[in-house]
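Following are the structures in question.
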Structure I
Amino acid sequence: MVAKKERSGWYWWVILAGVNALVVAGGWIFPVKLLIFFLTEVAVIMIWDKRKDDGWWLLMAGIIGPGVEVVAICGGAWSYSVPFVLGVPIWLPLLWGLSGLLARRMVEGLK
């Protein structure tokens with residue numbers, strides 16, 4: 001059963017996901033700044049609202065998401081303006097990891 005704390009405030013995670021999208025849209029040209037921003041966000045989430053298995057959610061989404069994007073990039077579906085390794089930006093795995101954490105919190109909040 002999901003604790004009451006986890007059920008309340010799910011909409012804040014939706015807002016944070018929207019903020020992340022806006023930050024990427026406006027800051028993609030500054031890959032190191034985006035990386036620092038997302039590292040800071042992960043640290044704040046882990047300190048403020050650490051949940052069991054958060055590390056796995058972060059790691060799995062941070063590997064699977066960019067992995068699928070690498071396949072799509074190699075297939076010619078799209079490309080990034082400022083790629084780092086295998087065609088993806090340095091900040092992208094962290095953004096995918098954060099997306100996994102935020103999606104988990106949204107789903108748990110809606111249960």
Structure II
Amino acid sequence: MQPTKVSLVRIVTDFYARVLASPALAPFFDGVAMETLIKHQTAFINAIGGSVADFGDEHLARVHAQLAITASDFDELVHLLSETLEWHSFPPENSRTIVAQFEQRRDLIVTG
């Protein structure tokens with residue numbers, strides 16, 4: 001069962017609530033327009049369900065370049081994403097696909 005657009009927004013909103021509750025990850029989001037980020041992330045995850053050849057990898061690398069995100073930070077983010085998807089009963093095969101898409105972009109985000 002595919003989530004509806006509304007349920008996907010709820011999942012992404014919950015994910016970012018968990019991220020913002022993380023002492024390690026919250027500082028990366030100081031000053032970030034979360035509503036815009038949630039819309040962007042919802043669109044990204046929705047695109048994964050279809051075909052996602054390139055979802056702005058150059059932009060993704062550029063906006064994360066100065067943040068000094070470590071592998072450990074990225075691992076926590078992926079863990080929170082997996083946990084959130086599971087909590088919302090997201091289909092496991094879709095969760096694996098989404099996590100794999102995040103992992104494929106690890107080198108664009110991890111800079112520290």
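The table that follows gives values for the structure above.
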item: Value 38, 23, 8, calculated as Cα extents along the principal axes in Å, for residues 35-74 alone, assigned to which of I, II; result: I
item: Identity of the structure behind 18.6 (criterion: mean count of other Cβ atoms within 10 Å over residues 11-18, calculated), options I, II; result: II
item: Identity of the structure behind -21000 (criterion: helix-only ellipticity at 222 nm (-39500 (n - 2.57) for each DSSP H run of 4 or more, over all residues; to 500), calculated), options I, II; result: II
item: Value 2, 11, 22, 27, 23, 11, 3, 0, calculated as P(r) over Cα pairs in 5 Å bins from 0, in percent, assigned to which of I, II; result: II
item: At a computed 44 (relative contact order in percent (Cα under 8 Å, 6 or more apart)), which of I, II; result: I
item: Test item: distance in nm of label points 7 Å out along Cα→Cβ at positions 19 and 91 calculated as 2.4, pick one of I, II; result: II
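No lab work stands behind these numbers, since they all come straight from the coordinates. Quantities reported herein were computed from a predicted structural model and do not represent experimental measurements. Cβ atoms are built from the backbone, for glycine too; each structure is taken alone.
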